[in-house]
Structure I
Amino acid sequence: MREDDWADLVERFTDGEVTRGHMFGCPGLRTGRRFFTIRWEEQLVLKLPAARIADLVQAGGGTPFEPMEGRRMNGWILLTGAADTTSLVEQARAYVTEQHA
């Protein structure tokens, strides 16, 4: 994800409930103290339900997120294919909000 695209995404999603932060030294968005997306090495990483991650992986839209080789983070996907990024970020935000309500 290009820097301009990330900046646009941040602008669209940042509000009173969503704030910026850093996770693993990378910029991200969180609701409360829970992150739902980060920009990792110029790619977008999202926190989504396991079934949604499986669907995206099967469709070729992403891979399970491993910040270090062999250290998979459950519930996180690294987007690799063309996808409706806005919709997926909205899903991630809703999932994290619902999960920790």
Structure II
Amino acid sequence: MAAPEQKDTLQNLCLDAAYVGKEDTVISNRFIPHIRPRGEEKKLIEKDPSVKARRWIVELAHSWFNRFRKLIPRYEKTDLSYIALNTLAAAMIVLNKIMVIYR
């Protein structure tokens, strides 16, 4: 059985440039801030061309869901229909990712 977490344990929190100057808020909520300022990644890529730009997983997920153009305007009358279409889109995304692995 795993040991219970202590309340004094700090966790890391990676944030983007929108949070520069807000380190105090992050620290007051018992996190260790890792905030990358704007342009830092671009400078790193210019120095070392083998480094690839990294996207946040949320950006990737939104990009994948935006490919299902029916979901964006939300024409469905009921919430249940919209949730069903979102679930179907998520299942199709996962299936496509699995198919790429096993090709």
Structure III
Amino acid sequence: MTNIRLTKPTIAVLQALLVATSDKPAWGLSICRDADLGPGTVYPILDRLTERGWITSHEESTPHPGRPARRHYELTSTGRQAATEALEARASRRSRLGLAGGAA
């Protein structure tokens, strides 16, 4: 697994994935909404995270009349650990530098 460059959009996507639960899974447009980013930014990030083994995806299995099945994204255990560590390290660096809002 290779490292991910933690751009602001990537951080926003990781944060959206970290708060997702089995009751409220992350799916493409919900990640766009939660991260306040467009799909042209979010989907390439999701592709990179998938390629590096940080996330997996699957189509929803419940009925979805009137719309296509959503693709749900979730962090792998390795991805969750790596994302948490990377965001904590970034927040720590920002704090040491006196930058406000350690996650931004």
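No lab work stands behind these numbers, since they all come straight from the coordinates. This structure is a prediction, so every number in the text was calculated from the model and none was measured.
Using relative contact order in percent (Cα under 8 Å, 6 or more apart), single out the structure from I, II, III with the greatest value. Write down the numbers at each step before the final one.
On the way: I: 22; II: 16; III: 26.
Top value of relative contact order in percent (Cα under 8 Å, 6 or more apart) goes to structure III.
Structures I, II, III were shown, and helix-only ellipticity at 222 nm (-39500 (n - 2.57) for each DSSP H run of 4 or more, over all residues; to 500) at -14000 was computed from II. One of I, II, III was used to compute semi-axes √(5λ) of the Cα gyration tensor in Å, and the result was 26, 14, 12. Which label is that? It traces back to III.
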